Structure I
Amino acid sequence: MSCQVCGDPNARYYDTNRQSLCRSCAKDTPAKVSRSTFDKRYWISDDPNEEPPNEAIKREFYEDYLRSECTLAQYIERTVEAC
């Protein structure tokens, strides 16, 4: 099993981080929320006519969030641009 962040082969699965990480990356990675919680909080739109992104895009963003050194609030702040 390899670390999902750096590829180190000496990784183990951390429940709180929801992924396999080496000791160093686990120390730098905060606890992560589930995919359903992420989707509920991340994909919010004020425009009822806006089309939601497709499943592949949602999955890509969630995987990026998991591998980031951000909490969900930090990730949203860094990746969502206010219009």
Structure II
Amino acid sequence: MRGNSDRDALYPFSVTPANGWGHENPTDEYVIYDVRQIGKALAVDGTNFKIVLIDEATRYPDPASAAIAAGKIVEHINTPKAA
């Protein structure tokens, strides 16, 4: 039995090649995949986002850019709101 969690700092999101793993990625673009839903990713506008089909997702030029954007979204979601 493993003692560590499969969740990382970006959960429930994951950086994925734009066409998904196991498919060609000729444009070398990446998306922020929603691991809770098959074939769904994020359309991002700053820290605002909506869950869309992977074909409609915001494209990033490299995995680092996508990871940074995902991190900002997760941080925004997890920041307590002022009452």
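Of the structures labelled I, II, one was used to calculate distance in nm of label points 7 Å out along Cα→Cβ at positions 11 and 27, giving 1.8. Name it.
Only one of I, II returns 1.8 for distance in nm of label points 7 Å out along Cα→Cβ at positions 11 and 27, namely I.
Using log10 I(q)/I(0) by the Debye sum over Cα atoms at q = 0.12, 0.16, 0.19 Å⁻¹ as the calculated read-out, with -0.36, -0.60, -0.80 as its value, let me know the right label among I, II.
Computed on structure II.
For which of I, II does helix-only ellipticity at 222 nm (-39500 (n - 2.57) for each DSSP H run of 4 or more, over all residues; to 500), calculated from the coordinates, equal -12000?
Details: I: -12000; II: -6500.
Structure of origin is I.
Suppose relative contact order in percent (Cα under 8 Å, 6 or more apart) works out to 28; of I, II, which structure was it derived from?
Only one of I, II returns 28 for relative contact order in percent (Cα under 8 Å, 6 or more apart), namely II.
Please state which of the structures I, II yields 2.6 when distance in nm of label points 7 Å out along Cα→Cβ at positions 43 and 75 is computed from it.
II
Read-outs throughout are calculated quantities, based only on the coordinates presented, and are distinct from any laboratory measurement. Since we're looking at a predicted model, the values are computed, not measured. Cβ atoms are built from the backbone, for glycine too; each structure is taken alone.
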